[in-house]
Structures are given as C-alpha cells and as structure tokens.
1. Quick check on the output: -14500 is helix-only ellipticity at 222 nm (-39500 (n - 2.57) for each DSSP H run of 4 or more, over all residues; to 500), derived from one of I, II, III. Which one produced it?
2. Any idea which of I, II, III comes out highest on Rg/Rh (Cα atoms, Kirkwood Rh)?
3. Match the computed value 0.9 of distance in nm of label points 7 Å out along Cα→Cβ at positions 170 and 186 to one of the structures I, II, III, and report its label.
Structure I
Amino acid sequence: MATRRGARYAPSARSLSTVTIHIPPEGAPRESPTPVVFVSASAWDKASNIDIDYISTEIAKTGFTCLACDLPMPEEPTGDSKALMRHFEHQLVDSLARSGEVMFPPVIVARSAAALVAQTFISSHRASGMFLISPPTSNAAVKLLPSPLEEFNYEMKFPIGIIGTAREIDTMRRHRFQDDQGYVDTYGLEEHGRLDVLESLNSWLDERGF
C-alpha cells in the first residue's frame, strides 16, 4: 500500500481506478472523522476531473481526509446507461474499501456528469452528505449516456450542496432537488473557478457541521 499523504494507487489488479489520498497536515485546525470523497470519471467526462486535485488538497488542509477517486470506463463498451452507472459504482465501492481510510459514511463530491455516479452511489450506500459542482440539470440532459437513464428517486434526507448558475439551479429545483425540509443548499455562481468552488465547499462543510 502506498503512503497516505498525496498517495496515488490502483486499488486492485482488476481495477484501473486511481485514488489520491490527502491527509490533514499537522497543525490543521481540526481532524474531522468524516472523509470527503471526490468522484470523477475523466475517461468518460473530462470535465468531471477539473480542479479536483487542487480542491481536494486544499480541503485536506482544513482537517478532512480526502480521497480523489478517478474511475475508469468498462473494459467492454456498454450501450446500457444503467450498466455503466453500476460499473462506476462498483469501482468506487472497491476503491473506498481498499483505501482503508473510510471508517465513517463519507461526504461525496462530484462535478459535471460524475454527479450521476455520486447519485448512483448514495442511492445504495450510506453517505453523510453530497456536494455537486455544476451537475446536469437532469439525466436526460447528459449526452454522454449511451441510453436513457431514469431520473433518481432517492430520499433527500441528508445534507446536499449544489453549485450552478441561477438558471441551472432553478431548473434542478423544479425537476429534481425539490426541498421543503432544509436539506438542500444551493450556491448560484455564474463562474465556477477553483477558488469559487473551494470557498463554497468549505462554507458548506462548516455550515453543515462536518
């Protein structure tokens, strides 16, 4: 097993996932027991990996163990979107299990189309929260999917943070993230630069008590 700080490794011989682990440095203002897991699938959607290494490194400095998991495409192409999501889910579960760093339900962070992977994961696995950066407004809007994918129907009874433009957030609230119980926090940003995303994620983690 590779060293923990900033380590990169393939979780198993059967997996091509790349996991980068960032551990809070000595002198961090806290050491939270809740890990923050950044999910990307750059071979499927290049945008899902934008600034993830930078943001996960900076979040670790505030006291969170961060894992950046970049998931591979299936070895055999599939024309079934549900099967594709199941593949990514299995890769993520394997990566987290083999990392040895996830002792408590994690906060899942995902960008762009990887938000579908994050929502697939939380539909079947425990998570403390989920933070989505510029996610698709609906599954039907994702052109990368090989076939139609049903919209998610999990219960939103855990903290969720979303970054998007005002128009995107309005669309998501009407079609998916309808919230009358105070679980969903939105951050309307016309620009999604790394510092804007970092500040919003930091604020959300603090406000939600992680």
Structure II
Amino acid sequence: MRTSALPAAGIIVAGSIPIIGVVSAGWSVVALVVLYWLELAISSVETAVKVLFAADENQTDEQVTPTPTASETVRFRPRRANIRPMSSFLGGYGFCWVIYGVFIFLIFVTADPGVIGVMTELWFLLALGMSLLSSGLTLSIDYIGKNAYRTATPDEVTQEAFNELFFFFLGLIFGTSLVMLLGSPLVGLLCLVIGKILYDLSLYGRTQSRQKTPA
C-alpha cells in the first residue's frame, strides 16, 4: 500500500511543533522526552482501535472486492472476537508505558522539575493535539479509507506497536542521554526533534508497505 500525502503531512506538522517549543519557549530535552512519552499513549489508542476493528477477511470465506459498496463499508465494525486481544494489548502496552514513565520521572523529571509547568504551555498542548489529529488521519485515510482493516490481523497490529515501543525508547533514551551529556545545546535539541520526525515518517512508510490492500 502506498503512503498518503495527508497523513504524512500530519506527521511532519505534528513533529515540527516541538521545534517552536525549543526555539521560542526554551524547552529542555526533558520536555521533549515527556512529550514523546505522552504521544505513545495516543499511539496505543490508535492501535487498540485497529485491533478491535481488524476484520482479517483472509481467514474467512467472504469475498473481498476492490471497491466496496456502501453496504460493504458498514463491515467496518467492532469484532467481538477481537475484544480479548485488544484487552491483552492494552494491558501489556500500558504496563510497559507506565514502567517507562517511572523511569523517565526518576531519571529526567527529577533533574528538571520545571518541565511540569511546560506541560501546561500552549505549544506543548498543541503538539499533543496535532499528534492526536495525525493518528486520526492515519486511521481514517489509510486504515479505513483504503480498507486496510479488512485484511489486518490483531497479532500483526499489536506486534507493530510493541516493536515501535521498544525501538522508540531505545533510540530516545540514547539520543536524549547524549544531548544531556552535551549540556542540551540548541543544535542537539533540534537534531533530536528532526530525528524523531524522520523516525515517525520511516515507521509510517514501513507500516504502509506491510499493510495489504484488499484485492
């Protein structure tokens, strides 16, 4: 499945807002860490929706047409069989997310308690809002609009989310630790933000290449 311009643009816009926070509002590396950690919560909700509505029609006897009619589109609905895998995902992902949050608080927030105030700033809230909008665009345009949900499986969707969680934090902790060792210079912070944008675009492209379009 090819990538769509609007969701990709949403990723770029959402990822660019922290640049304003760094340059104009003086955000520290800790503010970026907390922001990206909160964005993972938004990503988990997107994944949970994908799991709940995954039709996995390749495992059924239903005929899939390239262009569904209005009645066929209604088939985008919650699957009772997916409630258990969705619950398992939220439990496992949520546990990891909380553990990472405790780590972030102990290592980063205690070193810069002023980040609590940053979380109420306009640019910080706007960055979270744009991240939420970006997830909505991906769901509506790619997962629903291109009928990717019709061939998606809960296992595939959850595996992608856990892979993202692992590699994201591996890169984030390494990057932020390096920036902190350098004294959080402006150039280092901007490189971290740009690197996050490129990572998100790369992840989006890989996810789209793996998704199957009904044929």
Structure III
Amino acid sequence: MKPRSFVFSFGFREDLVLRRLGSLAIRGNEKIVLFTGSPIAQETIMAYNRLRDYCSEVGLKRPRLVELPIPDSTEAVIRVKHEVKGLTEPIITDLTDGKKSVSLAVFMGLLLSGKLFEVFISSEAPLGEELWIPPGITKAMLALSKEKRQILVVISRNKHCTVDLIAQKVGRAPKTIRNHLVDLKKMGLVVSLGKEGGLKLTSWGRVVLSAYK
C-alpha cells in the first residue's frame, strides 16, 4: 500500500496529533511533519519531545518539526511549499492545533504546491465537531479544465444525466467524456447513481462549480 504523509499545525497539544494518527491508523513508513511559529515556545518543544519519544517507542518515523517565520507571511508560505514538495500523496493535514497564522500558512503552502491533500479541523474535545475537506477538492478548484467545468454544468442541469447526453452537449466523443468522469469521480465531484440513475454532482461538486460562476 502506498504510504501517505501527515502534516500538522502544531502548538503544544501532542495529544491532538496522536488522536489523528490513531484514527487513521498511521503506518511505520509514513512521514509526519509539524509546522509551528517562530520563535518556538518552550511548551512546543516539550510537546514535540513527548511526541518524538512516543513515535520512537511504537515504531513510527521521527516527526519533523519545521519553524515558520510567521511575521513574514510570504516566506512562511514558501517554506511550507518547499517542505511538502517531497511528501508522498495524499497528504493528510490536521490544522486543529497551533496558531491560526500557522494553520493559514500551512493551508496556503499546500494549496500552492499542487499536491493532493485533505484537511481536518476538529474541536479539541474528543467527540466535538469536525470539518473535513476531502482530497482533490482544492486541486479541482485550482486546475479544473474548461471541458471538466462544462461537464459539471451539464450534470447540474440535467437529472439522470448520461455520458451520451454530456457528449452531445459538450461536443466531444463519449470516450473523452468517460475519461474526464474518471478524474471528476476521483476528485469527489461526481458520483454515479447506477445505470438508471445516471450521474450527479456531489455537494463538493456544487461548491467547486459555484467557484467558476
């Protein structure tokens, strides 16, 4: 199984990092990168040391702690982009802990990297609310081709939409449409409701389409 990567904004709550790693069953060959603001607080160093020691005990890779020059937002974003460049996809990102400025820099750096990533932002309480942005959504918003956007429009306007109908509306061969649909389904924008149900936009598909209107 292809290894994933884990990225966190990090303050001093190593328990939140461990909660995410445990919920997604991290494996020993998967990298962990923590981003924090500069200068690094003593509480952050202590939390990192506890996390590092735990990872060593259970056979996980040593987490990498990266210091971001938050007063310089441009440099912070560039540094995040550089750090995530070599990470394997998908990148599972948790922005629950740490300063909001760090979380924003991490999100922008990932966005500009063009990497496939998903985002979690959770309540600090164990059973609290959670926001999840699936992998592929951010990439779709940045790099959705004109033809793919046209396909989304056709599906949004036609109940029980079929490949043949899309091909007719867009003016392309059905095979080309099917290839586009494979990508759109991987992005989480379109679902198939079966032979009779046709194609339908997901809730994220509607969100992405609205960004181009």
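Where a number appears in this text, it was derived from the coordinates with a stated rule and is not lab data. All figures in this text were calculated on a predicted structure; none of them were measured in a lab. Cβ atoms are built from the backbone, for glycine too; each structure is taken alone.
1. That value comes from structure III.
2. Largest one: structure III.
3. Checking each candidate, the match is I.
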